[in-house]
Structure formats: C-alpha cells, structure tokens
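Derivation of every value follows stated rules applied to the coordinates shown; laboratory data play no part. Not measured: the values here are computed from a predicted model. Cβ atoms are built from the backbone, for glycine too; each structure is taken alone.
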Structure P
Amino acid sequence: MSGYLPVAIFAALIVGFGVVSLGMAWILRPSRPDAVKLANYECGAEPIGPAWVQFPVGFYLVALVFIVFDALAVFLFPWVLVLRAVGLPAFWVMAAFVAIIGLGWAYAYREGVLEWK
C-alpha cells in the first residue's frame with residue numbers, strides 16, 4: 001500500500017486543485033447579465049434554423065487518418081535521432097512500422113476517405 005500512497009496524494013491534490021479553482025472562479029466572477037452581454041456576437045446576424053447540424057462523416061474520417069499519421073511522426077522523429085546508436089535491426093523494425101502505417105493509408109485511400117465530395 002505504501003507504494004500507492006504518493007499516487008493517491010497527488011491524485012487528491014489534482015482533484016482538489018481543480019475543484020478549488022472552479023469554485024473560486026464561480027465565486028469571483030462578475031454576474032452582470034444584461035441585453036448586450038446576452039446578444040450574439042459572432043457575425044451580428046440572428047440565427048436561422050436549428051443550431052444542431054449534422055456534419056458529414058468525412059470530417060471524422062480525415063481526423064482519424066490524421067491521428068494515424070501523427071502517431072507515425074511522434075515515433076519517427078526520436079527514432080531518427082538514435083538510429084546510428086541502435087543499429088540496423090532498429091531500421092528494419094521502423095521499416096515494418098512505416099509499412100503498417102502505409103497499409104493504413106492505402107486502405108484509407110482505396111476507401112475514398114481522403115477525397116472531399
């Protein structure tokens with residue numbers, strides 16, 4: 001149990017800091033609702049129609065493909081920095097990793113995820 005005591009203390013401090021910060025912000029915030037503060041400010045026009053609009057699924061698919069290639073970049077840059085020290089076996093491991101990512105890209109390309117319609 002003594003190994004988890006520092007983790008429990010830090011978790012309690014983190015949760016306590018969040019609760020205290022939100023509570024102090026709620027207490028100290030100015031509360032002056034008036035017509036000017038409650039008016040829309042983005043474009044000056046009154047909204048027409050419902051606020052809920054369904055986005056095409058293509059936005060989410062492109063975001064998922066971006067996350068895949070972002071993961072590639074996160075692991076590729078540190079690997080390049082230590083490549084000379086770790087040797088040729090590390091090169092083949094990273095080549096296999098890039099090949100798997102390439103298969104994911106080829107699948108996304110074949111399915112038409114990267115095309116805007």
Structure Q
Amino acid sequence: MATINDIVLVHVDNKPGFYARIDDITPDAKPGWWQVRLLVFTFPLQVFTWILDEFQLEYAPFTMGGTPIQLEPVVSPLEEERQQQEQQEKEERKRTRQEGGNPKVVSLADRRKK
C-alpha cells in the first residue's frame with residue numbers, strides 16, 4: 001500500500017504520465033476513502049489532491065472521468081538490489097535449516113574430559 005513520502009509513477013491512459021511524491025494521506029468523509037495529496041514532479045511543481053479508496057492506494061487501476069489511471073511504486077535500483085540480496089540470504093538460511101546443515105557445536109570442555 002502506498003504511504004506518505006512514497007514516489008509513484010502515475011500511468012494515464014495506460015501510458016506513463018508523470019512522477020509524484022505522496023505528501024499526505026488523510027481520511028475522507030466517506031469511509032474507506034482517503035484524500036491523497038501528491039507533489040507532482042513537473043515544471044513548475046504542482047500539487048494535486050485526489051480522493052482514492054484503499055484498493056487504488058494498493059496500486060489497483062481506476063478511472064477519472066473515463067480515463068484509466070494507475071499508481072505504480074517507484075523503487076530505487078539500489079533498493080531492489082538490496083531486497084534481492086536479502087531474499088537470497090533468507091532462502092540460503094532456510095535451505096541450510098531444511099538440509100540439517102546447521103553446524104554441530106562441540107564443547108571444548110567436554111572434549112577435555114575424554
């Protein structure tokens with residue numbers, strides 16, 4: 001779900017339209033709907049306030065005046081790389097546990113007793 005300070009790519013009519021930062025999300029008078037303030041990265045900068053429901057904040061497509069619109073999260077390539085690396089490490093730890101590959105701990109005190 002989109003949150004404050006997220007950068008999004010707004011698709012307009014199924015084509016990339018513009019980038020924006022989510023500046024604020026406040027509840028609307030209508031339950032389940034939110035007033036979303038976007039700082040639109042155009043020249044000059046613009047501020048839009050859209051009223052969106054939770055599904056639209058979860059990047060589901062919707063229409064405005066019959067025009068298809070969809071928010072898409074923008075993720076830094078560095079962040080994507082970090083997430084992939086964390087996922088690989090997590091899978092490696094899981095595989096090690098499943099194979100019983102946990103290293104055996106040998107007590108040096110027990111070895112001296114023998």
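Quick rundown of the values:
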read-out: At a computed 4.8 (distance in nm of label points 7 Å out along Cα→Cβ at positions 10 and 34), which of P, Q; value: P
read-out: Top of P, Q by Kirkwood radius over Cα pairs in Å, largest first; value: P
read-out: Value 1.00, calculated as FRET efficiency 1/(1 + (r/R0)^6) of positions 2 and 26 (r between Cβ atoms, R0 = 35 Å, to 0.05), assigned to which of P, Q; value: Q
read-out: For 15.6 (mean count of other Cβ atoms within 10 Å over residues 50-57, calculated) the corresponding structure among P, Q; value: Q
read-out: At a computed -8500 (helix-only ellipticity at 222 nm (-39500 (n - 2.57) for each DSSP H run of 4 or more, over all residues; to 500)), which of P, Q; value: Q
read-out: Top of P, Q by mean count of other Cβ atoms within 10 Å over residues 18-25, largest first; value: Q
